[in-house]
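K.L.:
Once you scroll down, you'll see the structures, which are given as structure tokens.
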Structure 1
Amino acid sequence: MNTFYIALAGVLSLSLSAAAHAAPVSFTDYAEFYRSLGGNLFLDAGIPLALPCTESPRHCIWVTSMRQALRRYDQPLWTTPGDLGMSPPKGTPDVAFDGEAVMVGARRWPLGSAVSLGPERRASGAHIHPESVADVTAWQRGSSVCLDVRHAGSGASVRYTTVLLLHSDRLYILPPLFGTCAAVRETPRGGFSYPSNAYLGAEQENHPTGLQVDYLLSDGSTRIARYLLRFSDPGNPYSFEASLDP
């Protein structure tokens with residue numbers, strides 16, 4: 001075992017060994033479950049973005065400052081929600097998402113060039129219409145920025161979130177099933193791990209009995225932990241008991 005994995009084992013050993021011998025723990029919230037694992041890269045609740053739109057022609061963009069909106073669309077007439085300022089509030093990341101790219105300050109990372117770590121590979125030039133999105137939440141820690149892009153929808157579709165992680169100057173798209181920036185965890189040497197989730201049960205998508213949560217490194221294949229979530233009521237994924245799969 002090389003020094004990287006020795007260090008990684010040292011970081012995880014206490015929490016994982018304790019979890020392996022503990023009784024299953026009940027949860028009703030995925031962010032709460034992910035945070036209970038420890039070592040989270042993003043520690044707070046995140047910052048909601050606003051959606052200003054130009055009047056004619058109509059363009060919309062999710063932002064933390066009006067400056068970001070004007071940088072993307074230099075139009076004289078805007079519809080601006082709430083009290084969106086020209087600059088983001090102190091301590092808030094200056095970010096934007098226009099459906100085609102993530103912007104931090106004046107820099108831009110296109111979705112088409114992102115590294116997709118999900119089961120489906122996003123095609124180059126992919127686009128998400130901003131007005132098809134229900135809300136966007138941003139996190140920042142150091143140079144790392146993450147966006148939860150939650151799509152408007154109903155039924156099982158609300159279980160899927162586009163998670164965009166900017167880390168070490170590279171944009172990643174994380175798996176969407178119960179995905180959130182709150183789930184991203186630190187690893188040695190400035191790396192990260194993330195959950196890749198899959199339903200359990202014979203009927204899986206329609207009536208799942210649980211969820212298998214595999215934490216993978218950013219190479220997309222090295223698994224460092226597996227958790228098993230058992231739904232209290234099969235088919236209802238929001239009340240569950242979680243345990244480490246040794």
Structure 2
Amino acid sequence: MNNAYYIAANSMICQEKVFDVISGNISNINTNGYKKTSVSFSDLMYSLYDTESTKEYTLGSGITTNGYSKDFTYGDLKETGDDYDLAFYKDGFLTLSDGNERFYTRGGSFSLSEYENNLYLASDEGYFLLDANGDKIQVSGEDGDLVIDTDGVISFKNSGRTVTLDITSFENPGELEAFGKSLYKNGTGLKENTEVADISLRQGSLEQSNVNMAVEMTDLIQAQRLYQMNSKVLQVMDEISGIANRLRK
């Protein structure tokens with residue numbers, strides 16, 4: 001009987017985490033580059049029982065949270081016309097740095113940022129965009145306007161200078177560590193692939209969130225029903241315990 005309490009309680013705790021994830025997805029549905037978060041579960045320990053009248057059978061102990069993951073399916077692109085807005089139509093990550101650590105993003109809005117009396121390409125949060133050599137991309141007054149092709153090569157109109165962006169990909173991007181503001185860290189040591197075959201970088205565009213409201217609402221209804229079902233189990237078990245205690249008296 002006690003097992004039923006624990007199983008139902010564990011399930012309710014897990015569904016609360018589903019509520020939190022869905023809430024985060026819905027609240028970021030209009031955030032550029034946001035990737036849908038999902039939570040996965042795994043079974044707790046099973047116990048083996050044997051009776052005289054029946055064969056052996058197993059009884060589970062419920063579920064627990066197994067971890068969180070990001071869905072890196074491509075979001076729709078929104079054309080902005082701003083030369084400093086970048087997005088990937090297919091595979092790929094741009095590489096950024098705060099001066100110490102490396103970060104990755106699917107694109108975003110960039111601008112010129114002053115650092116030590118020089119101008120560099122940086123994200124709106126102040127992270128420097130890196131070139132293929134891992135260096136910050138300095139822009140001088142002689143460079144003029146820039147054009148970025150689909151392969152990530154920056155061409156400055158006035159100076160004729162070209163710079164290749166540091167573009168990489170990962171076989172399992174879902175294992176990247178979310179850092180906020182559509183940034184990710186390679187905390188698990190995933191191998192970078194700089195030979196990205198299927199990239200298509202778009203200048204003047206931003207990738208939209210890949211959250212689907214219809215899917216989120218369906219998942220929310222399912223989680224609510226599971227929560228209510230397990231709440232009912234707790235209520236029934238409480239009533240059974242009350243009856244048992246009264247019979248003892």
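K.L.:
When Cα extents along the principal axes in Å, for residues 65-192 alone is computed for each of 1, 2, which one produces 42, 38, 26?
P.N.:
The read-out was computed on structure 1.
K.L.:
Matching task: -9000 is the computed value of helix-only ellipticity at 222 nm (-39500 (n - 2.57) for each DSSP H run of 4 or more, over all residues; to 500). Pick the structure from 1, 2.
P.N.:
2
K.L.:
Next question. Taking relative contact order in percent (Cα under 8 Å, 6 or more apart) as the criterion, which structure among 1, 2 has the greatest value?
P.N.:
2
K.L.:
Can you tell which of 1, 2 yields 1.1 when distance in nm of label points 7 Å out along Cα→Cβ at positions 113 and 169 is derived from it?
P.N.:
This value belongs to structure 1.
K.L.:
Among the shown structures 1, 2, from which was the value 0.05 of FRET efficiency 1/(1 + (r/R0)^6) of positions 145 and 217 (r between Cβ atoms, R0 = 25 Å, to 0.05) calculated?
P.N.:
Value 0.05 for FRET efficiency 1/(1 + (r/R0)^6) of positions 145 and 217 (r between Cβ atoms, R0 = 25 Å, to 0.05) corresponds to 2 out of 1, 2.
K.L.:
With Rg and Dmax of the Cα atoms in Å derived from the coordinates and found to be 19.0, 62, which of 1, 2 does the value describe?
P.N.:
1
Bear in mind these aren't lab numbers, they're just calculated from the coordinates by the rules spelled out. Just so we're clear, the structure is a prediction, and the values are computed from it rather than from any experiment. Cβ atoms are built from the backbone, for glycine too; each structure is taken alone.
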